[in-house]
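No lab work stands behind these numbers, since they all come straight from the coordinates. Small disclaimer: the values here were computed from a predicted structure and weren't measured. Cβ atoms are built from the backbone, for glycine too; each structure is taken alone.
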Structure I
Amino acid sequence: MPETLPRDFSSVDRKARMKIEARGLPMRPAAERIRDFDEAIIRLDDEWAMYEATRCIHCADPAPCQKACPATNDISYAMWLIENGQFLEAAQLYRETSSLPEVCGRICPQERLCEGACVRGKKGSLPVPTGALEAFTTHYERRKKGVNLPVGKFTGKKVAIIGAGPAGLACAKQLVGAGHWVTLFDAWPAPGGLLIYGIPNFKLPKKVVFDIWDDLLRAGVTFVGHTYIGPKITVDKLFAGGYDAIFLGIGTTVDATLDVPGLNLPGIYKATDFLVRSNVDMDLLPHEMCARPEIGEKVVVIGGGDTSADCLRTALRLGAKEVTCLYRRSEAEMPGGYKDRHMAVEEGAKYHFLTQPVRFIAGADGRLAQVECVRTELGEPDESGRRKFKIVEGSDFIVEADTAILALGYKPDPIISATTRGIETHSDGLFKADQHSGATNRKGLFTGGDIVTGPHLVVTAMVAGRKAAAAIDRYLGW
């Protein structure tokens, strides 16, 4: 960090800063953005960034925003640097604690993390837009000077990373920086995992992820796509083939489903299949997926997470006239972020809460035509604190729909645990691992991210990849 700008906030007039009004995040109008898959946020300029950063009151160290950030980014100091026009230094500060700041700045649910903890937000004003400013600085850095990852002196040690998503990319970055030979394996044709094959372009442009991969490629990381580890190439074979350590960052990739009649009717999609075939260029898709989904005028999306909002907004961009979310609890119980849900409503999506589908009904042509639903009501919280629901007897009703998308969450693919000697899992298929190091019960085998925690956030998967990389580096040094 530059000596000309020390980390000293003693001169900050917090009362004066509390009076600085927010300008808000510049967004493309909803009527415009549903016409394409381009990013919804208007490109931010230097003056906007500096102004918004001045709204930070620099709370006591560590600031609430930093404590709420899973990566523990030094957000207060970053705002200080941005306020003073030192964008490159701010970007470098973010990179000290985050392997994917240009991604996390865009897709983290900041309203539940850093921005949710912002004192300004708790005092009735808009919080400082820390996520947008994080993305701004790293984009500025890439435009002005590029990104060159540090590469350590070659140690002669080889590490295989299975899964090229957030955890795997973060792990690879740290390990190549330590001087190890790193190879990423993934079943998809291109690296990125759900960052490419899940999150729509209007939230995370593909170029952002490909730029990150280019950084890793230039640093010496190798990618092997179209490689589904388990059936033929196993973890045991990778160890036998000369890898000194292996990191499993495979995520939870199997779509959850419903056990109701009519589930196999034409017109019903699982969320992953729908999003991948809607948002990804054909040359990045497996042959069997090289066709856009066919949707009708009336689309229902079942589920309440972030994936549900992604499906709603994607269906609108594909030309659906009526797009409705069906969710069996109330809005307060929805696991998805408010920001994406609000944007979906702005764009024309509707939400039906306390609604549970119980049957899919075919029309005369054999395709989906209706969804039979029942009303639900909420009861007492379960052991996780989430309120249970029960069906209201005699409350059946029909929702007209020619397309349904199941966005019900994800569970682990059992192939790795079934083909890897000795690895321990929980009853739900998630891997058992040390929460600090990602070490499994098997020597040299590490893991982290959603395959350990269950479906969670990109930022927590990234942090898990970084922690595991540090543990792998220590292990390889013994």
Structure II
Amino acid sequence: MMTQSYTAACVGAGVIGGGWVARFLWNGIDVRVHDPDPESERRCREVLANAERALERLHGHRPEQPGSVTFCADLESAVAGADVIQESAPEQVALKRRILADIDRHAPADALIGSSTSGLLPSELQADMQHPERFFVAHPFNPVYLLPLVELCGGAKTDDTAIERAAGIYRDLGMRPLWVRREIDGFIADRLLEALWREALWLVHDGVATVEEVDDAVRFGAGLRWALMGTFQTYRIAGGEQGMRHFMAQFGPALAWPWTKLMDVPELTDEFVDRIAEQSDDQARGRSIRELERERDDGLIAILQALRQENLAAGNVLGEYEASRVPSVTATGGHDLDASEPLRLIEDRVQMAEIDYNQHMTESRYTEHFGRAATELFHVLGVDQAYIDAGGSFYTVESHTRFLREIGLGETYHVTTQVLGSDAKRMHAFHRMYNTATGDLLATSEQMYLHVDTGAGRAAPATADVQARMEQVKRAHAAIEAPEAAGRPIMSLG
């Protein structure tokens, strides 16, 4: 959870500034915005609408207490009382220096001031500030509300403690701060992107490929690997068992070959710019910028959710952020056993990945969550990883599931479990899934489990401790009314 509450100000509300506003708001932070462009509020609200749609799809729910946004006519009103200020003005040194000096003059003395510049040196930007020690570059990536990376870089007069404080705030926002400790034009990521961009321009300029073909070369190939491992680890794997040394020995000499044009840029003549623009229009196939943004966001959400499932790269950042904000699962394993009521084993919220074409949780997910409840039941009985490693486990041998009501994206549910019978080798359980908010019964699953000696590959009695806990739960649950649907056959069409 957030360690403290604070107020943010965003100066500049274009694509990047609007993305910052969205990320702050989602995390419950009130934001004041200033941008002199008379169209800025309309454009920013359009970005916020897309961002809210994307974040709800990513996280599967809306924030319980989102922040509020206020658009201010002047900069002084926007930054007054702000704890964190994010400047996202156009990439013009003189303009940014003037704006940052104004922010510095009107902001509270302890406010942090970050610039979203994608390549300008922080020492130059902070030159006219009276309190440059609290200034730093905080360079995000578009869309700011989805991509976690933010490059942090201080100037000659920046205090390291300011960057340390900022890093903590950005982590709380669900971001991955990358401290660029040596001031350099373009920082890290944009220098890499610049190299690719130069080669891409030459490929189009020389007629080797169209803009769409260049993009295809990235998105169907290396781009997929980069989302997981970046460049160096990818090439380490390419070196085989001998790793990076072998890769460098094999492919390093190619760096001396004169086939790249990284030192040159094609002349951006009117004819060349027109060619790129026309090919880009063809690639868009009539889709508006907002439509393309939503398409991009949906693809990024799918990738982030897949990475979260595997706890890899940006998915790890997303998973840690969500775990810090909203408890997703309640498991009873290891707790004192209270079987006076059906055991409440699973509590969760419907995620975007669980939704089907009807916009409700898909059938397979019900089955998966009943399986999770069974696993938690086994934990309650003492079947932990050590027990399984020792060769004992329960297998599901029969199951009957009923689907009674739908549940949609972001809604919460819980599963209860009642043990109907057991002996040394078997256990009979009945699971119920409820909509936590409404109390509606969503589905039931009746299951029979067989205790197995996994080493021998056959049914075998559970240990005495597990049998004793099974018996304890069974006796307690015998006093609870048996489910009406227990033992019910599949409905006949006759």
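Each of structures I, II was scored by distance in nm of label points 7 Å out along Cα→Cβ at positions 289 and 313; the highest score is held by II. Looking across I, II, the calculation of distance in nm of label points 7 Å out along Cα→Cβ at positions 121 and 265 that yields 4.0 traces back to I. Compute mean count of other Cβ atoms within 10 Å over residues 217-224 for each of I, II and report the one that scores greatest. Top value of mean count of other Cβ atoms within 10 Å over residues 217-224 goes to structure I.
When Rg and Dmax of the Cα atoms in Å, for residues 113-192 alone is computed for each of I, II, the one that comes out at 11.7, 34 is II.
With helix-only ellipticity at 222 nm (-39500 (n - 2.57) for each DSSP H run of 4 or more, over all residues; to 500) derived from the coordinates and found to be -12500, which of I, II does the value describe? This value belongs to structure II.
When mean count of other Cβ atoms within 10 Å over residues 49-56 is calculated, the result is 21.5; to which of the structures I, II does this value belong? Going through each structure in turn, the value belongs to I. When volume of the Cα convex hull per residue in Å³ is calculated for each of structures I, II, structure II gives the greatest result. A value of 16 for relative contact order in percent (Cα under 8 Å, 6 or more apart), calculated from one of I, II, originates in structure I.
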